[in-house]
Structure I
Amino acid sequence: MKKTIKEKIFHKFDFTPSELQQLGLECARLSTDINELKDGAKSVASDYKAKVDQKDSQRNLVASKLNSGYEMREVEAIVELDFAIGKKCYIHPQTFEVLKITDMSPADRQMSLIDESEFDRP
């Protein structure tokens, strides 16, 4: 006695030329999508690396200030020229602390020839 039934199984199926062409187009599209995603990931990674590097640089600057305990700042100092001893004294405008004393340059020495009333003018 024989009985016929249906059952699904996997069997080799050769694609038609039209199906192969469609699969080729889909493969090319997927490859392009993958490349775009990878390029986007590289771009995002590069952006984040730049942000991390910037923060790292800022942290290093702050750490350097913290370790040294000071930073150099520009200040418009009051300058006293002592022609008798040939010295130039730089004074902090708010604290009146002596910041440094240097030897006068030849140009500084020429100021002794200028009338004091002209020298004090703004």
Structure II
Amino acid sequence: MSHVFELYEKGKNEPIPFVEIDKEICNHLGVEPDNEKYAYNWMDSLGTFLALGMSFNKILKFYTEDPLKDTSFVRWLLTLSKEDQEKELQNRKNTDEVFAKIVIFLRKNYKVRAWRELGFANKG
């Protein structure tokens, strides 16, 4: 089963290609678009959340909460040296801040449609 999503500009009925949305995100964040990957790899995390049906508000809450409330992140941090813990915590905060900006931008400008597709093997 595949989880799929599309983004539509608010007030429009045609999905917008992700590469076009990425250009708008880059413009919003003041970074150059990359022909090889999406800005900050937003599709890998935000895209997954959206495809799974999470709302923009729920995703935003995830990125604006204290990362130390994320028990799996804390468990991972505890495997590192004190110095690396501080670096990784700061990296997480920086990343969360950027993703929160992207979510706010998407929420303001787009609506999302997510669904699941069933695939069947061809036995012929």
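None of the figures in this text is laboratory data; all of them are computed from the coordinates on show. Remember, it's a predicted structure, so these values are computed and weren't measured experimentally. Cβ atoms are built from the backbone, for glycine too; each structure is taken alone.
If you work out distance in nm of label points 7 Å out along Cα→Cβ at positions 13 and 61 for I, II, which one comes out largest? Numbers along the way, then the final one.
Working: I: 6.5; II: 3.3.
Comparing I, II by distance in nm of label points 7 Å out along Cα→Cβ at positions 13 and 61, the maximum is at I.
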Taking distance in nm of label points 7 Å out along Cα→Cβ at positions 53 and 109 for each of I, II, the highest value is that of structure I
Output 10 (relative contact order in percent (Cα under 8 Å, 6 or more apart), calculated) maps, among I, II, to structure I
Output 3.9 (distance in nm of label points 7 Å out along Cα→Cβ at positions 21 and 45, calculated) maps, among I, II, to structure I
Structures I, II compared on mean count of other Cβ atoms within 10 Å over residues 37-44: the greatest is II
Value 1.69 of Rg/Rh (Cα atoms, Kirkwood Rh) was derived from the coordinates of, among I, II, structure I
Note: helix-only ellipticity at 222 nm (-39500 (n - 2.57) for each DSSP H run of 4 or more, over all residues; to 500) at -17500, derived from one of structures I, II, originates from structure I
Comparing I, II on distance in nm of label points 7 Å out along Cα→Cβ at positions 29 and 69, the highest sits with I
